[in-house]
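Throughout, read-outs are computed from the coordinates displayed, never taken from laboratory work. Values in this document were obtained by computation on a predicted structure and should not be read as measured data. Cβ atoms are built from the backbone, for glycine too; each structure is taken alone.
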Structure 1
Amino acid sequence: MSENAFSLIQEMDMEQLETQIALQCAPVIAGLKISNLLIVQEKYLETLQNMLKETQLSYEILLRRKGQITFLIYQETAVKNYLAQIKVKELLKKLGYASGTLKHLLKEVKKRYRFYMEMQRNFPHEMGLLLGYPPEDVQGFIENEGRNFLYAGYWKVYENLPAKLSLFQKYEQAGEAVLQMIALGVSVRDIINIYSENAPKQTALL
């Protein structure tokens, strides 16, 4: 994080929904990533729904717990294209998914994620696929039980480190740009539309 971004964060209200969206979801807003998790207070549900209405972003509620909601914020077409990749479909099959469709994956991930949060065991590693992580890194994480990684950034990297470091840098730049726009008073809906209309899309990670 640059000094400029850090200074912006210091001046912003961390409890505001707009700030949390910028910090947690800038890469997907910028079209660099197919999805992100967003964890916010439950009181923001209606506000978030209104923010995303008639934009390029969709959402799914994965969990409601202890006054908080965990959302999946995603680019629907990009997620479906990602799930159609052969390596992703093969890994999903290994993880017990008879179907690799988005509808089926969301339904099953929600069930497994809620079980994990309640019982604190059997983390659903397919969550990484739902978030668009490269399948080789999801597979590497599973096989190494989270150890022996080359780098830990937005996820733990097991292959092709230079390309992923470059991608992580783009994520950081997107976060700073979104923070700057919010600090200037640009609404989240307008930011989403600005990127949707003008920014080149990178629907495939690598």
Structure 2
Amino acid sequence: MDSSAQPRQATWYFDVISPFAYLHLQRFGELPAGLAIEYKPVLFAGLLNHWGQKGPAEIAAKRRWTYRACQFWADTHGIPFRFPAAHPFNPLHHLRLILACGTTPEVVRRVFEHLWTTGGDPGDETAFAALARSLGIDDLAALGAAEVKDALRRNTEEAAARGVFGVPTFFAGGELFWGSDSVEFFKAWLAEPGILQAAEMRRIDALPVAAARKG
């Protein structure tokens, strides 16, 4: 891509298990109005397995910090936010529901709000069935359809192949912008893609590794 050309389309990789993805979604209004966003749910656990990483909730001290930081950020910015009754939770059914409903922005937002504003139990089958009905899915067997399962797998494999290592991540013009706190960086790059071609940016891209942790 011409480094001077302004990107007009981006892919958003997300998993509803992530509070940062929910908070990131709340900031889409800050992005350029002409930017077309393609929403792609992925299985965060699949990305962790691919890269051999632990999630932030799998490290006790990091888990506590992450939850506090998310709550503080939401409170500070006046965003409706409440952690679910248990976390981490299995997001598979919610991701498949989004896919079965066509992955529209409205469906994505509704599912995120169901999980991240009510304090409810993500594993509550009655509440999940009610959510699905409200989105037009009366028969939950539809979530087990091969095309739905395959779509989630393909999305996750595609994300990993593009270098996505965490959620949420924007992918545009061959570049990755990870995390809810990357909005300013992403906006700056959208306005001027050439910033990644600056001399210091090129230098750190090729920076050698001087020491590596064993094991």
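Taking percent of Cα pairs over 29 Å apart as the criterion, the largest value within structures 1, 2 is that of 2.
Of structures 1, 2, which gives 16.1 when mean count of other Cβ atoms within 10 Å over residues 34-41 is computed from the coordinates?
The correct label is 2.
Looking at FRET efficiency 1/(1 + (r/R0)^6) of positions 26 and 90 (r between Cβ atoms, R0 = 30 Å, to 0.05) over structures 1, 2, structure 2 comes out largest.
Computing helix-only ellipticity at 222 nm (-39500 (n - 2.57) for each DSSP H run of 4 or more, over all residues; to 500) gives -13000 for which of 1, 2?
2
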